[in-house]
Each structure stands twice: as C-alpha cells, then as structure tokens.
Structure 1
Amino acid sequence: MPYLNIAGYYFYKPKVKLPVLQKKLREECSRLNIRGTVLLAKEGINVFLAGQEKSIQTIKQWIQDETGNPEFQFKESWCEAMPFKRLRVKIKPQIISFRARGINPLKSRAPSIQPETLKEWLDQKKDFVLLDTRNRYEVELGSFERADHLNIRSFNLYEEQAKKMPEDLKDKTLVMFCTGGIRCEKAAPFMQKMGFKNVLQLEGGILNYFEKTGGQHYRGDCFVFDERVALTPNLEETKVILCSRCGHKVSPSERRHPEFRFGKYCPHCSPYGKKAKNRLT
C-alpha cells in the first residue's frame, strides 16, 4: 500500500492562537489517519506528513485554507511503508531554529534561483560559489559535485562557521541550498547581512531540484528526516538505514559487516573492532 509524503513550510503570522491551531490540526490529521511532524510558531508552519493519497490531498487543502495561502506548495514523494511512527504537532519558538538575531523571513528574503537555472549554470561551469548549508552527516550521504560546506554537525552552528568564510568570497555570486529550502530562508539573509553582495537561494532546495531536473550534477542521495533516511534523485527511497544505537547512516554493505547487529550496534559504534577503539582513544 503506497503512502504519499508531503513536506512544506510557510512563513506567516497565524490568525489564531497556536494552541488552538495545534489542537485543530492534530484532530484533523488523526481523523485522516495521517502521521508525521508539524512545527508551529509565531513565524509560520513547517510540515512533514504521510498518509493515503486522498487523506493527504485533504490535509493539503485544509492547511492552505487555514494559512490563507492557496499557493502553499508541498514537495511530494511516495514510499511503500509508512515513514513515521506517530503524529506530532509541536509548538516551537521558530519553525527552523537559527541563533542569529535580526533575521526575519517575514520581512526580508534573499532572491531565489530556480532549479533549471542552477542546472544551466552548472552545465556552463559558471563562476560562482555553491554552498551546502546542511549538517555534515547529510553532506556525507550526497551533495552537488562542486559544492562547498561548513562541516557543521548542527544547523545551530551555521552562524559561527559562516563568519569564518574568506572575505574575498563576498564579491562572488553565492548560491545556497538545503534539503527543502527552509534553512536557506534564514541562512541566506544572514549572509547578506554579513556583506555578501549577491546571494541566491535554491528555490525548493534539493528535492525541488530533483523533481525539476532529474538530479544532474548531484552525487549520491539526499538525507531526509524520517524513517526512509534518504531519497535518490528519482525521489525513491534508498536502502540506507540508521543505526538504532548511534544514529549513523548504515549502507547495505555495512549491514553485511561482522560488526553490525540490527537493533544493537553498527560498524560505527560497535564495542568491538578498530573503528570503535580509535574513537575512544
């Protein structure tokens, strides 16, 4: 039985109090047998949900009506198994946490670049900086072939590492990207504030690039924050899993390793072997 997955965000000021919106949304998703995570804040909504197609189309319309935005766009993908264990509707200070002050996507947004245009630039080997704003473990699974990244373990560290970027890059065109676009909504204005003169954010992120271009110039898979772990450029689920002990990505070949025990440990956290000993010393 296939499940339809949707992901999307919208920066806006909710018309009702957040606990009221939380209750209404939880009840509607429960009625439709939909699982996943929705983050609510005074700055907007961030959605990751999965369910039967009819139910998902219903909740999409409900969210569009509730936010007053009929153009609210969702990225879609399919899978054979439900990728979420439960439904969670949470109220947060921000729908995407960012430490730097004075960054408000409701008031200012960096210009965007469409996936098709980015592909053309990559085809032409145009001179620009391509920056991956995601976490290190996401980058390790896949990224654009010529992208740079900040080697961060958490997006909360983005501000600190971005300040270390070379000054001479501020005169170059800077194209930024993440999984679905939401991190760039805050990281891109921050780069503008830092003095980067021409900052662009990839519209809809990697997943939109996959959908519009087929993933050319991208190497590997794209990490996603549900039990599918990662998607291919064809937006299909990969065979990568996460270790239940350490959370590290485990490839099919690593699952055949003698230091892999499902539900117990993997070669990255095994209490045996050279990797574990090196990490402990």
Structure 2
Amino acid sequence: MQEGDLARADRLLHIALKMAQDLGHEEAVTHIFCIMANLALERGFLGQAERLFKSVLQRLLAAGEPQDSNSVVEVSLKLANIYSTNGQIEQAEQGFLFCLESQQRKVGEGASEDTLGLAGMVLDQRAQFLLAQDRLAEAEAAWREAVRVAEQLHGPEGEQSLVVTNSLASLLSMRGRHVEAVELLARVVERARGQETEHLPAFLVNLGLAQLKQGLATQVNAPSTPIRQAGQTCGEAKRLAGQVGDKETRLEASHCLEQVEEALRAG
C-alpha cells in the first residue's frame, strides 16, 4: 500500500483474511477487514468500502465494544464521509451527529489524547460537510470548536491547530469577514514559518486570497494596499509551492496572481 501497488495489496489482504478465518482469529479478521475497507476507500471503491466498514462495525459491537468507543466512532466517521460523497445527506448528517455526540460525552478532564484527537477530527470533517451544504454558520461553530480542541491537544503552534485555523479563516473570508480572516491567516503563516510544514504554501495562498477580497471590498478608485499585499503573498506561495512540487497550490497561486493583476488594472 505504501508503495502504491494497491491491487497487489488487495490480493495479499485476501490471503491474510483466509488465514485468519482458518485459524478462527476473530480480532485479526476484524483488523484485516478494516485495512481492506481503507484500501477500497483509497482506490475509490466506495460501495465496497461501505460494506466492509459496516462489517467492521458489526464485528466490533458483537465483540462487546461500547457503542461510543473511539474505534466505533472512527469507523462511523468514515461511513459518514462515504454517505456525504455519495450524496446521501440524511445518512451523512446522522453519522456526523452520532460521532459528535459520542465524543462530546467523553471530552473533558482526563480525556485521552486519542479521544481528543478523534473529537477534533470529527469536528473538522463535520465542518467540511456543513460547508458543502452551505450551512456556513454551523460550519464556523464546528471549526471554532475544532481549533479549541486542537490547541488543547497540540498547543496554538501545533500543525493541526494551524490547519483547522486556516479552514476557519477561509470560511470567515467566504462570509465577508475579511479583516478577521486576514488577521487569523497572518497569524497562521507567521507560526508556520517557524516550523518545517508542507502546508505553508497553502496557508499563503489562502492569506493572499483573503487580502485580495479585503482589497476588492474596500477599493474605490485606486488600488488598495491589501491587493498589492495579496500579490506579494501569492507570489511567495507560488515560489514555495514550486520548490516542493505542490502543483495544485502553485496553480491556485497563479490564479490568485491573475486576479490581482486584473484588480490592479481595473484600479
């Protein structure tokens, strides 16, 4: 799987599964089903992944796993994302709410790192689902809580804290709160510069786009400072993305620069 030979990995997993079944090793069977489900998901076989994850859930519960355990929530979260991708919105909504409520009951003083980490993951992925449904206020609330959990677990400068703060700021920019978005993203970029993180070019692009939107919102008859800043920010993002081979971010940066040039010409 790590080498990208997914078809061969699938064949090996089926061999392993038959061995585990012949030995009557139920925990191994469940574990292999889980790996097979993740592999099917990676290959884009959503129907197969859904069936396998449901089998994993049934086996976990039959083995006495609590209904709100981290293992159950983790599998349920993957099913919720599959439903969302397939356009089964009601099932996805139910799945995300189950995961959220399960983790909320467990998060508190003495909660394990695994529980906190999974809670943050649930909040982040539910926020993405809500954003896709154009439920922006709910998505903002979910991302704010995800930031709080990430900072509790990793600290304000932790990479995951920066990633979810970036998502929150991008949403604020979409909602027209450009000043707040730029301030948050500038903080994310500043903290990311002190780390070796592959996300810096993406953070810079989002900052540049937020600066551009801020400038366009305030521009009257002359190019505003935020638009010029957006050009500098997206230029740096394009250069860094090129250095690390991030084609998608480099393309986004190029598109940002085109919009900056257009705005400057219009000004």
Structure 3
Amino acid sequence: MKTFGVDVSHWEGLIDWTVAARWVPFVYYKCTDGIKFIDSTFELNKAGCMAAGIPHAPYHYYQPAHDPIAQAEHFIRTAGKGYGRYIVDLETPERVEGITSKLQAFLERVEQLTAIKPAIYTSAGYWNDFIHPKPAWAKNFDLIVAHYTRDHQPLLPIGWATWRIWQFSDYWFFPGCTETADANWFNGDLAAARVWFGNYRVVDPPIYNKTQARSLFPDLHIRHLPNALARQIGHLSKGETVQINELGGKEVWIKHTRGWTCVEKDGYRYMEVVK
C-alpha cells in the first residue's frame, strides 16, 4: 500500500492549499538552505498546510561545506519545534573531507533540539558517490529516496534496506499549484502517513453553498466527473443557475446537485458566478 504526496519549494510559486488539500494527502516543503537562506514560500506553505489540515514537514537543504551545527540551529530556529518530523536534503555535489562525521553532527544536533530523529532525503547516485566513509548508522534514519523510474521499487543507497518515502517524479501537476512539483509515494496507507508526519488535523471542508453559477451557453454539458472525457449525464440551458457545492478538476469545474460542469477551459468561459 502506498500513499501519494508532494514536495515543494519557492520553485512551485504560491500554492492554494485549500484547493490542494482535496488531492494532496501529505507535503514536505523547503525551509532553509545552508546557514542563512530561508525559502521565500516557507511561511506561506507552513501556514497553508496547517490551515488545511494537511500532514506536513519542513526540510533543510544541506551544504556539505558549511558548519553542520550552525546549519542545524538555523534550520530548527526557522522551522520551529511544532513538527512531528524534520527532513535533511542531501544532494549538493561537493566532495568535502569528513562529510560523514559532519553530517552525523548535523543530525544529532537536530535531534537534540527537537527530540525527533530527522529523516534523510537523498538518492543512491549521490549517497554512494559523495558520502565516504559509508556510515553504519544510516539504517537508523528513515529514508526519503529520489529515483525517477518506471520500476516498481526505487534503487536504494548503500546502508538502507527499505524506504519511507519515494520521490518518483519531478514533473507532477496538482490542483492549487500553477507549476509542476515533485511527486512522492509514502510506503504505507493514509493512516500511516498521517501518523508518521504527526500533525494531521481534521478541518471542515470549504463551504460554497451560498454561491451560485449561471450557464452562459445553451446545452452546456453536465458530466459524471470533473473531466472533459468523463461520461456525459445531462445539460444546462443558457441562463440556468445552479448552486456550487464543490470545486475541482484540472481546469475550473463546479459540482452541483446534477453533476459536474466546466466553468472555464482553454480561455473559454462557460459559466459566471452570480452570488
């Protein structure tokens, strides 16, 4: 059993997490980099996920040439101590003497500051090539492995026998985000993912029941799902008004009592909001 999720940073721009929450069961997002940098969307992503109740965690982009203790303290000072999980991103291709011991110092300092053992994000290619000597302690940390493949399992770095999260694509669309993002599988069901992140919160869904939309076209299609290829189950007449119960779909779709109808697609507006 696997559960889908995404990871994001400033490269994905501003995300509407209220919309994304309907499709994204978990998120991890960039917080810091090195000893000074703070991702410009960190606070917005944190607040959006908290408000939407999405399980979420921050990650730090580790710079092997920077002081590991200063990096850990910058990360936790910025992120705060209210998370159930913290992540370190290892992918900077620098050959640094003593990188294994420095990384261990970073991980230990994060755990000292938070009382939580962080997870490690890396790839087999990076870890096997740049991390020397290979640490016996790697298996004690949950692995988030990056491997873009059509295979059913990712290639694991030396030291791990299993993975917690698999980043399987760097090109994935999700509603609420105007850019593509990295796509991930959590190695377990939705309940397990919520437990692992530790900050899932049930929230009330958005309420649209005071808003209506009017058809601008005669015989406007009503479909079974918010997709132009979905089964057609009826029509709206020009000028007919329906109550909006839900929003969804890759384009702009509304759900009403009779099904789903497209509001806007490919620059064409089919409906207008009237209240």
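Taking distance in nm of label points 7 Å out along Cα→Cβ at positions 96 and 128 as the criterion, which structure among 1, 2, 3 has the greatest value? If you can, show how the numbers build up before the last one.
Details: 1: 1.8; 2: 1.1; 3: 2.4.
Comparing 1, 2, 3, the top value of distance in nm of label points 7 Å out along Cα→Cβ at positions 96 and 128 belongs to 3.
Which structure, out of 1, 2, 3, was distance in nm of label points 7 Å out along Cα→Cβ at positions 136 and 168 derived from, given a value of 2.7?
Numbers: 1: 2.7; 2: 1.8; 3: 3.5.
It was calculated from structure 1.
For helix-only ellipticity at 222 nm (-39500 (n - 2.57) for each DSSP H run of 4 or more, over all residues; to 500), the calculated result is -6000, so let me know which of 1, 2, 3 that is. Let's see the in-between values first.
Working: 1: -8000; 2: -27500; 3: -6000.
It traces back to 3.
Output the label of whichever structure in 1, 2, 3 has the greatest value of distance in nm of label points 7 Å out along Cα→Cβ at positions 16 and 72. Please report the intermediate quantities before stating the final value.
Details: 1: 1.2; 2: 2.6; 3: 4.2.
Top value of distance in nm of label points 7 Å out along Cα→Cβ at positions 16 and 72 goes to structure 3.
Please state which of the structures 1, 2, 3 yields -0.80, -1.12 when log10 I(q)/I(0) by the Debye sum over Cα atoms at q = 0.16, 0.31 Å⁻¹, for residues 184-231 alone is computed from it. Intermediate values should be presented prior to the final figure.
Working: 1: -0.61, -1.07; 2: -0.46, -1.05; 3: -0.80, -1.12.
Matching structure: 3.
Laboratory data are not the source of any read-out in this text; all were calculated from the coordinates shown. On a predicted model such as this, the values are computed, not experimentally measured, just so you know. Cβ atoms are built from the backbone, for glycine too; each structure is taken alone.
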